[in-house]
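Novice: Have a look at these structures, which come just after this line.
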Structure P
Amino acid sequence: MMRGSIVALVTPMQASGEVDWPALERLVHWHLDSGTHGIVPMGTTGESPTLDTDEHLKVIRRTVEIVAGQIPVIAGTGSNATREAIHQTQQAARDGADACLLVTPYYNKPTQEGLYQHYKAIAEACDIPLVLYNVPPRTACDMKAETVARLASIGNIVGIKEACGDPERIAQIRALVDDDFILLSGEDAQTLRMLELGAVGTISVTANVLPVEMARFCDAWLSGDQAEARRLDALLQPIHEILFVETSPAPTKWALYEMGRIDRGIRLPLVALSEQHKPELRARLRAAGALQD
């Protein structure tokens, strides 16, 4: 169910910062038409920390409605409060999400035992497949391979999005879990290496901007055409790099604004991309065919 290019969807906003619901519908249809293999609404790329609970769940619900079962919807329902994560995960399940993505608790800095108990409590309270999400550069919390392996023994914990910064972590996890445990890249620039080590796809920021190319890249690798996958990866690397020139998703939202896909809204404490980076981002978007002169 979860493989290939899964977009970590931005949440389009009006200039005022309010969620732009018509733009959300247009973005989802664009991904359906572009061959994207799955959608993550309300992941951290969707600015989940700054949407209130009602908005958060409404974005998930609306995405499920638009997708209408055509591709998997993996709802971002993580929180640094276990009770809140349970609440959001239960509601996403009721609203028809296919699975939920749960980031490690940010700021709290739980121990490995605390991480185990956090995810175990969610899994026991929720009847939906769960995907772990490890991104220590953003959370100050690194879930070790051994903890992932402990959690993988819980029936509805089915995979992990790994973004610790070291692609070799995928190999460490692969050695400790069953073959059916799903390994997904959470670092676009490292996805090719993670695929080499056993990942079956990526939850991608770049797919927001180049959905067709990211889908083709993953399709090529998963079909055994490694040469084509490597060729596409080389073309994608400049975009992977520029979309993280400032805190994500600011560069991605500005790129989509330039492409005419969304308005320029983003919520504090994030701000729009700095002027100094816009010329280079424009140049790379043009080179990739995503922006016309």
Structure Q
Amino acid sequence: MPEMDQGIKRLLQTHPADVLSLALPDAEYLGTLPVDVATEPQLTLDSLLHVRYHGVECAVDLEAEARPKPDIGRRLFEYGARASIVAGFPVISVVLWLEANGAPVRSPYELHAADRLLATWHYSGIEVYQLQAATLLASGVLGLLPLVPFTQGSDPATIERTAELVKEQAPASEVGELESLLLVFAARKYDAKFAMNIARRLFMSTEIVEKSALYQLWTQQGREQGKQEGLREATTLTLRARFGELPQDIADALAHASNATLEALLANITTDTLEQARQRLGL
């Protein structure tokens, strides 16, 4: 779901204070901090905000997930611990759950060695899909409006009303960005035709979406993803033909492998052992 990841990251980059007002209302936004917090292994956060929380300077690691993932606690612990060292501030972890698909993993994350508790990491979770669209519309916070399609009550009429609100109230320099994010997220809930029809009715054109840098990036990613999925399927089927049903760790690694890795696996499929295939996948 590249469009989801890129869209949320873009919203966090362009309107961090607005999203912070949802994630941690008591915090005073001071700026942003570098999101690359480690080189080995590489750790890149969705956002890292510099805030003052109840009089204390802190960093907020604000992450967004399309759906609940079981490893989120571990990831937030790794992100937060490393970010605290790099930024020099205590780190508050907040995750926005965008879509309902099972129960989110609850805080805290605990790291154990046998019966010994080594570390505990607390984080907050906000289920955006449980919020009311009317609440975001009434908030007056323009940077939260692209999230309306994920909320309760976000029917087609509400999404169109949200687009009208952005057009009427956002500064001219921000209208295109906010509208394109709103409509791409709306297209995820409905379809691209629905989103483009809104753009056409409000702006007499789809240009505001189609000419945005983000839209162009997603279009290219969609083409590349299509090619990658074909390569991934071919690699998976060939490995199964040679080795039978694949162990779960290999199946999981294939699901996230790069084109270069998949091509290397196919090129050596007739000579590699299963262990060598594991090594190519970084296992």
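All of the numbers you see were taken from the coordinates with simple rules; none came from a lab. Note that the structure is predicted; figures quoted are calculated from it, not measured. Cβ atoms are built from the backbone, for glycine too; each structure is taken alone.
Novice: With distance in nm of label points 7 Å out along Cα→Cβ at positions 124 and 164 coming out at 3.3, pick the structure among P, Q it was computed from.
Specialist: Values: P: 2.6; Q: 3.3.
Attributed to the structure labelled Q.
Novice: Looking at structures P, Q, which one was distance in nm of label points 7 Å out along Cα→Cβ at positions 12 and 108 calculated from, given that it came out as 2.3?
Specialist: Clearly, the read-out refers to Q.
Novice: Here is a follow-up. If Rg/Rh (Cα atoms, Kirkwood Rh) comes out at 0.94 when worked out from the coordinates, which of P, Q was used?
Specialist: Answer for the origin of the read-out: P.
Novice: Ranked by relative contact order in percent (Cα under 8 Å, 6 or more apart), which of P, Q sits at the highest value?
Specialist: Details: P: 19; Q: 11.
That would be structure P.
Novice: Out of P, Q, which structure matches -16500 when helix-only ellipticity at 222 nm (-39500 (n - 2.57) for each DSSP H run of 4 or more, over all residues; to 500) is calculated?
Specialist: Q
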